[in-house]
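Following this line, the structures themselves.
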Structure I
Amino acid sequence: MPESSLWTLRETLIIAVLGAVFGVLYLGWVQVWLILQAAFGPITMDMVMGFWFINSIIAAAIIRKPGVALVSNMLAAAVQIMLGSPAGLLLLVTGFVQGLGAELVFAATRYRRWTLPVMMAAGIGAATTSFIWTWIRFDYGSLEPALLMLMYVLRCTSGALLGGLLGYLIMRALYRTGVLAGLRIDRDMRAPA
């Protein structure tokens, strides 16, 4: 019998908690980015961008249902706004765009594959949609093609490593604690290969 794509109360609470926790972490990550930018210049944003994708990847990998990556990232953006992020309401668009990139990758697997390569691909998906958004928002068309390519490659690498790989490791660590017992991730991990 196929599992319902509707979220249970427990799943909704997990998504909300992850959104709140990562909203705070994301706001702190801005400080890391600013410090690194002073040392390495403007491409630093692309080097560290992957961390801003991690919530959508972890939440989706735990709940394994449609819409989780998108909503969880928007919740994290909303928390940042409530905490006084200077980016303001545009963060909701950013959260949507980043969550959408990850969501599209998980949807392509029909929410059935949660391997490391798929989660890294979700990080690259989020990197791609966010790159398109920042291209529009900051007029990247005026930049040199070689610089654009470097920025995109750095963002995708960051998405794969800081979003996908780190997200996979955190998801596995959370699973080992036992707090995810009874969720779909638990049933999938216990199922014979």
Structure II
Amino acid sequence: MAFGPSAGTVTLTPWLLRQAYAQGLFPMTDDGGVIRFYRSTCRALFPMTGAHVSRSLRKSMRQPGLAVVFDQDFEATVRACIRPDWEGNWISDDLIRLYLMIFREGWAHSVEVRWDGLLVGGLFGVAIGTCFCAESMFHRETDMSKVALVHAVNHCRELGFTMFDAQVMNPHLARMGAVEVSEAEYSVRLGEALAGSTPWS
């Protein structure tokens, strides 16, 4: 469901965004350019043991010249997640500015897949406590968003995260091993995660 405040009436700050995430909400920009907060009745979580890696994906991960890095070009990663047209796109310039602010504060992060130095896939998200909320991902070459996701979950496990939140389930996430939990279970697990911390949060 939609939830205020909107960017048109209240200045959205990193502090307000953090409070929203701590309540299980996530932001999206609507067709009118207004940022609203939403929650899902079911949440998609990845087990911290790791995402599912198929045989074909394992082959893609072994491509010569492929490298996965973190936080080297956060803004480019966020902008690469913007859809070519507005339909289905929720990332606005206002949100980009906000995410850049919290990246500088140290609790927004990017996972970048580079092939011979070129950015070919990645994802970004925010860390609160021991919960990492993945916001969006992209690929410019086959399987490269999946490569980013696999490395993101593994890296978060190594950093001490207890939750990897992918927000809303879809067939792609299900094939990668995500599981759905109820809003009530998510709230309990999020509350426990907020009591901890990691180097990314």
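Quick look at the numbers
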quantity: Entry that produces 1.3 once distance in nm of label points 7 Å out along Cα→Cβ at positions 58 and 98 is calculated, selected from I, II; calculated: I
quantity: Computed 16.1, 50 for Rg and Dmax of the Cα atoms in Å - originating structure among I, II; calculated: II
quantity: When distance in nm of label points 7 Å out along Cα→Cβ at positions 106 and 122 is computed for each of I, II, the largest belongs to; calculated: II
quantity: Answer label among I, II for the case where helix-only ellipticity at 222 nm (-39500 (n - 2.57) for each DSSP H run of 4 or more, over all residues; to 500), calculated from the coordinates, equals -23500; calculated: I
quantity: Structure responsible for 17.4, with mean count of other Cβ atoms within 10 Å over residues 34-41 calculated and labels I, II on offer; calculated: II
quantity: For distance in nm of label points 7 Å out along Cα→Cβ at positions 66 and 178 computed as 3.6, the structure of I, II it came from; calculated: I
quantity: Computed 38 for percent of Cα pairs over 16 Å apart, for residues 50-89 alone - originating structure among I, II; calculated: I
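Any read-out appearing in this document is the output of simple, stated calculations on the displayed coordinates, not a laboratory observation. Nothing here was measured: the structure is a model prediction, and the numbers come from that model. Cβ atoms are built from the backbone, for glycine too; each structure is taken alone.
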